[in-house]
Each structure stands twice: as C-alpha cells, then as structure tokens.
1. One of I, II was used to compute Cα extents along the principal axes in Å, and the answer was 46, 31, 30. Which one was it?
2. Identify the structure, out of I, II, from whose coordinates helix-only ellipticity at 222 nm (-39500 (n - 2.57) for each DSSP H run of 4 or more, over all residues; to 500) was calculated to give -16000.
3. Could you figure out which one of I, II the value 31 for relative contact order in percent (Cα under 8 Å, 6 or more apart) was computed from?
4. Rank structures I, II by mean count of other Cβ atoms within 10 Å over residues 31-38 and report only the one at the top, that is, the highest.
5. Looking just at distance in nm of label points 7 Å out along Cα→Cβ at positions 23 and 63, which of the labels I, II belongs to the structure with the highest value?
Structure I
Amino acid sequence: MARIILAEDDDIVGELVVNHLMDAGHAVGWLQNGDEALSVIRRKIPDLVILDHHMPERSGRDVLREMRKEEDLVLVPVLMLTAMSGKTDEDIAFYEGADDFMTKPFSPRDLEARVEALLKKSRRVLSQALAGRD
C-alpha cells in the first residue's frame, strides 16, 4: 500500500482515480487546488503525487516546480494527469521534473499500471540510496 496525493479539481476524474487506486490497495488523499495539495505534501510526504495541470490557486506544474526545489520532496515521483495533450506540454512537464505524463481521457487500468511502475522505481531508487549510506 502506498500513500498517494491526487491534486485534481474535476469531481468525476477525482472520484474515478480515488476509487480505482483505493481498490488497488492504496491510500489516496484528494485535494482540489494546488495550494492545499502542496501544503499536505509538505506536511506528510507521500509515496506518489498525481497532479492535474489546471487547478485553482496554483497549477500542477507550479506544485511540481516547488516540489523539485525542496530536498525532502525532490525524489517523490510525480505523474502529471492532464487534458493538455500537446507534445510541448509533455516536454515542459518532464523538464519541470515530472516522472510520467498521462492525458485525459485515460484508462484506469493504464493509470494503475503507471502508478505501480512509478512506485516500484521509487522503491528501487530509495533502496539504492539507503544502501549507499553504508
């Protein structure tokens, strides 16, 4: 089980993501604006963050940019889940530090597969980092 933060202002998408990932055994906190999401992420560091781009208060890309500036959050995997589907939007998300990028509409099974892949990769990186401290 992983702790996942979802920052998404669309009720339908939010409920779909939360329900599907909870059914997969994860704990999911859902916030509907970027400022609240960043505050929660800073308070208790999650295993994974899923960000929509367009949200009230602060965009997902702004949240991502802030996360990548902070030592405690720099390695937290981030999946951008957005209606923005242009190649430039994807390139910018990766440049800002996203680990993966999915466009809406999306398959819940594809989302789950990508979440699991990001979590597995993150655990491997963390394990290697801890082993390097010995």
Structure II
Amino acid sequence: MAYNKYTELEVWKKARAFASHIYLLTSKFPKEEVYGLTSQIRRCAISVPSNIAEGSGRQHAKETIQFLTIARGSLYELETQLYISKDISIISDEQLNSCIIEIEILGKLINGYIRYISSTIQKPNNKLPTN
C-alpha cells in the first residue's frame, strides 16, 4: 500500500478544520486573554495538524509515531484548556461539548493512524512506504 501525502489524510483534514474552528471560537475571548488562554489554545490547536504533517514527512515509522503522539498530547492539552475556559465562563456548555465531540473524533483518528503506522514497524527496513 502506497503512503498518501499528508494533505490527503482524513486525520490531518479534520485537525486542520478543527484548528480553524478554534481560531473562530477564541476570536470572541476577552481581550485580556489574548496572551493567556487565547494564545495557548491556538498554539495547541495548530500543533495538532502541524505534528501530523511533520510526522508524515518522516522516513521511519518510529519517528512518525513520535510526532503523532505529540499531536495527541496537544489535543488533550487543548481539551484541558477548553474545560478551564468553560470553568471561568469564557465558553458555554454547548461550545465545550461541541469541541469535546471533535476532540474525541480526532483522538480516535490519531490513535488509528498510530496503529496503522505501528503495523509498518514489522517490515524489514522499518521505512514507511512511499509513492
């Protein structure tokens, strides 16, 4: 099976769309949070598709998995920051719940991609298939 370019990966597409959604959500955050939660949340949101892309550019499965686990960690960091945003009444229950659903979907996609890449480790040269 040939490896697809990262822009063709469903996990990357969803992570990118979610990062855009997070930017729109945080654009309504209080101005005093621009260097606090707003900045931190945006960095985490951007980190998810960025690490998926960077990992996809690696030649060895273990390197790819490392970047995918970083993406997953950023996703869970983002989730925590959204809970805090709800706790201090910056976002509503509805906004939080909507984001949590997307985070769960993305987490499953990332985990599935990690499982797929892990299966390539069994190959003799431990390199990812290329086009």
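1. I
2. Numbers: I: -16000; II: -24500.
It must be structure I, since only it matches.
3. Numbers: I: 22; II: 31.
The read-out was computed on structure II.
4. Details: I: 20.5; II: 13.5.
Once mean count of other Cβ atoms within 10 Å over residues 31-38 is worked out for each structure, I has the highest.
5. Details: I: 2.3; II: 2.8.
When distance in nm of label points 7 Å out along Cα→Cβ at positions 23 and 63 is calculated for I, II, structure II comes out on top.
Bear in mind these aren't lab numbers, they're just calculated from the coordinates by the rules spelled out. These numbers come from a predicted model, not from an experiment. Cβ atoms are built from the backbone, for glycine too; each structure is taken alone.
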